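J.: Each in C-alpha cells, the structures are laid out below.
Computed from the coordinates by the stated procedures, all read-outs in this text should not be read as laboratory data. Since the structure is predicted, the reported quantities are computational estimates derived from the model, not experimental observations. Cβ atoms are built from the backbone, for glycine too; each structure is taken alone.
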Structure 1
Amino acid sequence: MIAAVTLAQGLLPLQLQFAPSDSNAIPLWFVTAQSWPAIQTAIGPAATRYAAACGFEPKPGRLQLLPGADGGLAGALFGLAEKEVKGRDPFAAGRLATTLPAGVYRFANAPHDPELAALGFLLALYRFDRYRADPAERPQLVAPDGIDAARLEAIARAVAWGRDLVNTPANDLGPAALERAARNLAEEFGAAFEATRGDDLLEHNLPLIHAVGQAAAEAPRLVDIRWGREDAPRVTLVGKGVAFDSGGLDIKPSNGMLLMKKDMGGAAAALALARLVMETKLDVRLRVLVPIVENAISAASMRPGDVLRSRKGLSVEIGNTDAEGRLILADALALADEEAPELIFDFATLTGAARVALGPDLPPYYTDDETLAAEIAAAAARVADPLWRMPLWRPYESMLESQIADLDNAGSGGFAGSVAAALFLARFVVAAKAWAHFDIYAWNPKPRAHAPQGGDVQAARAVFALLEARYRR
C-alpha cells in the first residue's frame, strides 16, 4: 500500500512496490486483434461468451472484467495496440492501476514490454494526497517473471518523490524546505551535504544565485551533495531550484504564474536521479548542485539593465528579470566545471519556447558531444522517457550580445528561445569532458497512462539508464 506523505516526514518517498507472489492473484490477459483467438482458448468458452455479451473487442484501452463461478473476479482482459503500431504507448498497462478494483493481480501473458508495463503500473499508483486524503484501496501487481523488481521499485519511488516535490506549493516548499528535502536525501544515503546561504554566497563567489534570490523572504542558497568513492568517475548533476517564479520586476501575468510552484522541477529531476544513483550504488563520484531561490519582488530585486558579475568572471546584463533560471544555473555550472568532471547534466524548467517547439511531453536536450547525444537518445528510447536533441546553433550566439557586458541574459530577436538559453549555459562549461542540458516541463497537463495530472520527473529515467549502462557495478 501507499504511505501518505506528511510535512513531518519531510517528503519521504512513497512506498510503491510489487505485491508478494500469490498463487491466487487475479490473471490479467493482454489482448490484441492478433492474439485474441488464442486468448479465447486460454480463458475458455464461458468467459469468451461473457466478454462478447458485454461487447468487448480487442482494441487498445478496452478493459473487460471476467466473473468467476463463485461471483468473484476471475480475471480481466485489457486491449493493447499491436507491437508494430507507431506511437504505441509502452506504459498503456498503467491504466489498469486506476481502473481495476482493489485486489492482487498478475500478468497471465506477457505484454509487449513487460518491464515497462510493470513500471507503468507502479508509476500510475502515485497520488499526491498531502492535502486531501485518498483512502481508496488500489490494485496491486505481482512482479512479472524475468524483471528486476527491486530496480523498478527504486525507479517508482524516486519518481514519486520527485513528483511530490514538484506538486508541493511554494508556501510549504520554499527555499528552506527544498534544502531540507535535499539534506534528508543526503542523510538517507550517507552522502556529504553542504549548503551556502544568503550573503555567504557572495563570500563563496556565487553572485548570480545571490542576485536572483536576494529579494525573497527566504535567503537564496546553493546545495552541494557528494557521494561515492573519491577515485570513481565524476558525474555532476545540476538542477534549477526556483521555488517560485513571479518573474521579478518583469512580472509574469497571472496566468503565467499559476504553475510556477513547478519552477523547481529541474531540482526535483536532479535529486530524483541522485536518489536512483545512490540507491542502486552506481560506481560514480556523484556531485549534485542545486541553486535554490525564489524570484520575488522587493526593494532588493535585481532590475532590468543591471550588470552582474558571474562566478566565471563573465559579466551579464539583465535584459529580463524573468530569465532568472539561466543565471543561477550559470554559477552552479561554473562551479561544477571547475572539477572537470567526466559528465555534467543539468535539468531546468527553463523556457516556454521549448514547449512551443516540442510540447509538454517531449523535452529537448542539448550537447555538442556526439557520443553522449547518441547514448541519451538510445537510453530515452529504451526506457520510454522521451527526449529530442536540439542544436547548439552557434550563429545564434549573436542573440546574447550586450552593448555593455559580455552577455545579455534574455537575448534578442524573439526567436529560438530554448536554443539561446542553452547557448548561454554553454558559455559556463568548458572543462568538463561532456555536458548535456535538459529543458524540461516537469508537468503533465492531463492524466497519462502512467501518471496523473500534475508534477512529473522528466529526463531522469533516461539519464539513469545511460549511467547504469556505463557505471553499474
Structure 2
Amino acid sequence: MSDDAPPLHSPVSNIPEYTVSEIAGAVKRTLEGEFGRVRVRGEITELKRYPSGHIYFSLKDEGAKLAGVIWKFAVPRLGLAPENGVEVIATGKISSYAERSSYQLIVERLDYAGVGALLARIEALRGRLAAEGLFEAARKRPLPLLPRVIGVITSERGAVIQDIRTTLTRRFPRTILLWPVPVQGEGAAERIAAAIAGFGALPESGPIPRPDVLIVARGGGSLEDLMAFNDEAVVRAVANCPIPLISAVGHETDTTLIDFAADRRAPTPTAAAEMAVPARADLLADLAQKAARLAGAIERRRQAARLRLNTAAAALPDLPSLAGAARQRLDDRMERLKRALPALLVHHQNALRLASSRLNAALRHFALRQRGRAERIIARLTTAPLAASLREQRAHLAGLAARLLSVSHHAVLARGYALLRDPRGEPLTSAAAVRPGSRITIEMHDGNLRARTESAPAQQAELPLGD
C-alpha cells in the first residue's frame, strides 16, 4: 500500500457506547429497582468498625459471600450488636459500589437468625458465666425486711414503673429512685449495666440516698426484645452489684440470664414490688398476734412463778420455832460445857499423877537394872589388871549410892512413912493447910492411895482409904 492511499475507516456498529460511570449507574439502578428491600440470612464475618462510626462486614453461607455496610445513623436502630460468627437476618437494600465494581447490602436492621440459634448463643454464655461462679447460691444475699429507699431500673415510660409505684403505695409506701434506661435496642445493655453500677457506686451518706434494694424490670416481649438482659455486661454488673437486686424481666414464663445472677427473681414487675416490701396490714396483724402471744406467755410465766412460790412457802419450816429451839440447844450446851471443864481438869490431873507415879516406878526399876548391870560389868572387870582400881571405884560408888539413898524420900517411905500431896500434886507439910473434905493423895513406897479428910486439923483425924 502506498503512502498516498486513502485511510481505512472503522467499521460501522449499532452497539451503544457507554462510559464506565454510565454502566455503574445503570447497574446500581437495576439492583436497587429489582430487589428493593430484602432480608438476607447469613453469618457475619470480617466485621470492622471504623472511626467514622460506619460498620463494614460480610454475610456468608455455604456457597457465597455478600458485602454489607451499616451507616453510622442506622447503628442505634439495629436491634443487636453485630459480632463475628453470629448468624443473623439482615434487613436492607441491595446497592453497588462503583469504585470497586462490587455490590453490597446496606443494612438497616439485624435480627438473630431464628430462635434456635439465639437460644444456643444464650446457653453458651450461660454456661461460661456459670463456670466462673456468677450464679452460685452462696452469692445470693437476703433482701432487707423494710428498705428505706428502693432503686428501680427500667424505662421511664410504660406500665412497668406505674405498676411498681402502685404496688409499693398499696403495700408499704417507700421512697423510689428511678434510673431510666432503654430496655431494648442498640445501646440498651450498656445503659442498663451502667445504671446498676451507678446505683452501687452511690455513697451511703451522700446527698442522693443509696437504695437498700434494686429492681431491674421491663414488660414482656419476644426473645429478641429481651436480649439486652442476656448481655454479658449486664449479667456481670448484676453479679458485682453490692446492693441486693431483684430481676423482673418479661412475663412469668420468660427467663433471662440476669435471673440467674440476681439475688431474687420475680415473675413480673408487680411481684418484684411485693418482694421488696411487706404488706403493712400483714405486719400489723403479725405484730398484734405476737404481742398477744407474748402477753399470754408472760401471764403463764407469772402464774407458774406464783405457784412455785406458794409451794416453796408451804414447804418452809416455822422459822421462829427453829430459832427458839436453836437458842435452847445453845443454852444447854453452854451449861454442859461449864460442868464439863472442871471434870476434865480433874481427869487430866489424875492422869498426870498416875503418869508421874509410873515414871517414878520406871526410874526405880531402871536404877536397879543399871545397878545390876554395873555390878556385872565390875565383876567382869575384876579379872583385868585394873581390878584393884575398880574395887576402889566400886567402893566409892557404893558410898555415893548409900548417901543418895539416905537423902531420897523413897528410903524414908520404905521404913513405913507416907507422903501426902494435895490435888495439885504438891507435898502437904502442915495439917493446917488441909481442909475438911479435901482430896489428898497418899504416896507410899509401893504405890499411891487417894483419900478425903473428914475433921479439922486440931482433932485426931482418921483417914479412910479410897474414895
Structure 3
Amino acid sequence: MLLTGGLLTAAAEYFTPQRQLPGIGAGRSEITSDLAAARADRMIQSQTFAIMRDPQATAGAQRITGARLAPVFRRAADESGWPASLISAVAFLESWGDPQATSPAGPRGLMQFSEATARAAGLRVVRVTRFQTVTSHELAKRRPGQKPGRSVYRTVRHKVPYTVTVRDDRLNPERAAPAAARYLARLENKFGGRDWAIFAYHCGEGCVSDLLPLAEAAVQHKQPSVAEMFFAANPAHHAELYHALQREMQRDYSPTYWFRVQRAEQLLALYREDPAAFHELAEEYRNPIHPERRAADRLTIWLKSHDIFYRSPDDLRMAAGAGLARALDNPQFFGFSLPEMAQGPNRDLYLQDSPAAIGTLLYVAFETRRLFEELNPKGERFVPLQVAELVSTTDRPAEAGTLLVDPEFPEHSTGQVFDIDRSNLPRGERECLNFTLDDLGWDGYLGFIQVTGDTVHIGCSPSSREFFAAVFEEAAAARR
C-alpha cells in the first residue's frame, strides 16, 4: 500500500488525516505519470475479484490454455503481431474459452463478435431463407343465397418463411481468433496504442474516438495511456471527460476493460505455470454462501465465516475497548453522524465498530468533503454523512438498527463494516461520495454494495485494516 505524509489540504476546522492515500479523489488533480502507473497496477490487481469470483473462471483457464485453443492463439499472434497472451486474455474474459458462447445482447463465439463487427473483420455469417408448410382450418365463406346451417371449414396450407444460419465463422475458433487479432492490430494502428485498441474492442471505435481528445486535453500531452485517462478525471476537474467515462461505466463498465485484460493475462500465466496456485486463488474468491453463483461484492469474499463472532449484546460488551471501539461523535468535525437508535440499556453497544471500520468511515468522510470543496456545487453545503448502522449481533435485537439481516451471512456481526444512508445528501455531495467510494474501491482499499433503499454497505479490505485503524487512532487523539 502506497502512503504519503499527509499535507493539510483540507480546512483546519475538520479532521484531516496526516497519512493519506495518494491520488485519490481530489488528489487526482495532482496525479503524475508515476502515480498513475502505480494506481494502474493496484487497479489491475483489484480486478482479481471481477474475474475470479465467476464460477467459470477455472474451467475457462483450462480451455484457454488447453491443447485445442493454445495453438489457435499462437497462429493468431503470428498473423497479427499481437502477443498470444493478450489475445487469449481477451478470449478468457469474453467467453471463458467457450467457442459456442452466446450473449443475450447478440455477440457470439470465442471472441464475442457482434455480427456487424464480425463482417467488418472478414468473418462470414451466412443466413438463408427457407419455407415450411403449415396447415390451418379456416371457416369457409358462404356462397350467395346459401341457407344458414352448419359451419363448414376448409384446410388451408401456407408457406411460412424462416431464416437458417448455414455458416457463422464467429463459432469457429480457427477463424474467429485470428480475425479478432487482426481487428485489434487495426485498432492499434488507428488509435496509437495497444491499450486503446483493447479499450475500443469493448467500448467501440466511436466511443474511443470521442474520449481520446478529451483525454489528451485532460492529461495535456498527445496520446495519453488509458490509465492516465482514467485517473485524470474527477467531478471537480476535467468534468467533461469524467461524465463521458461515467456514461460508459453505466453502460457496460468498458473504461475498466483494459485493466481486466491485464489481470486476465497475469492469471492465465499463473494457470500455465502453477495450476495449483490458480485453483487456490479460485477457492479464495469463491462465493462462500452459494459456490455456484458469482459473489455479489468483495465483502462476501473478504469477510470469512469464522469472522462472525458477535452473537449477543454480552459479546459486544466484552469486546468494548478491545476488538471494538466507540464511534467518534462530532458530525461537523469528523464528517459523519451516528445512527439514530431507540433508547435502551444496550444502545451504546451498537455505536461501536472495529477501529479499521471506523477509520474507513473517517477516511471516506474526509475524501468526500475534500472533493466536495473542490467541486464547490452551487447552493450546497456539506452535510455530515448519515451512518445507518455499525456493529450488530447475530441475534439482532431491535436497538441494533432497522436494516434486514442476511441470515446466512450477517456481515455486521464481524464489526468490520458500516452502512451509510445517502438519501439526505445534496446532489453534488452525493456525487462526491459515490466517486470517493469508487476511487477507493478501484485501488482495492474497500468494497461496497447498495442494500435496502439508498443505503450503501461498506468495508475495507483485510490488507487495508492496519492503515485505516491508524487513521482511527489519529482521529481519536484529535477529537475535541
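J.: For which of the structures 1, 2, 3 does the calculation of distance in nm of label points 7 Å out along Cα→Cβ at positions 121 and 241 return 2.9?
T.: This value belongs to structure 3.
J.: Follow-up question, since we're still on this one. When helix-only ellipticity at 222 nm (-39500 (n - 2.57) for each DSSP H run of 4 or more, over all residues; to 500) is calculated, the result is -13500; to which of the structures 1, 2, 3 does this value belong?
T.: Values: 1: -9500; 2: -15500; 3: -13500.
Considering all the candidates, the number was obtained from 3.
J.: Where does the value 5.6 come from, among 1, 2, 3, when distance in nm of label points 7 Å out along Cα→Cβ at positions 129 and 313 is the thing being computed? Working shown, then result.
T.: Numbers: 1: 5.6; 2: 7.1; 3: 7.6.
Only one of 1, 2, 3 returns 5.6 for distance in nm of label points 7 Å out along Cα→Cβ at positions 129 and 313, namely 1.
J.: Any idea which of 1, 2, 3 comes out highest on Cα Rg over 2.2 N^0.38 Å?
T.: Largest one: structure 2.
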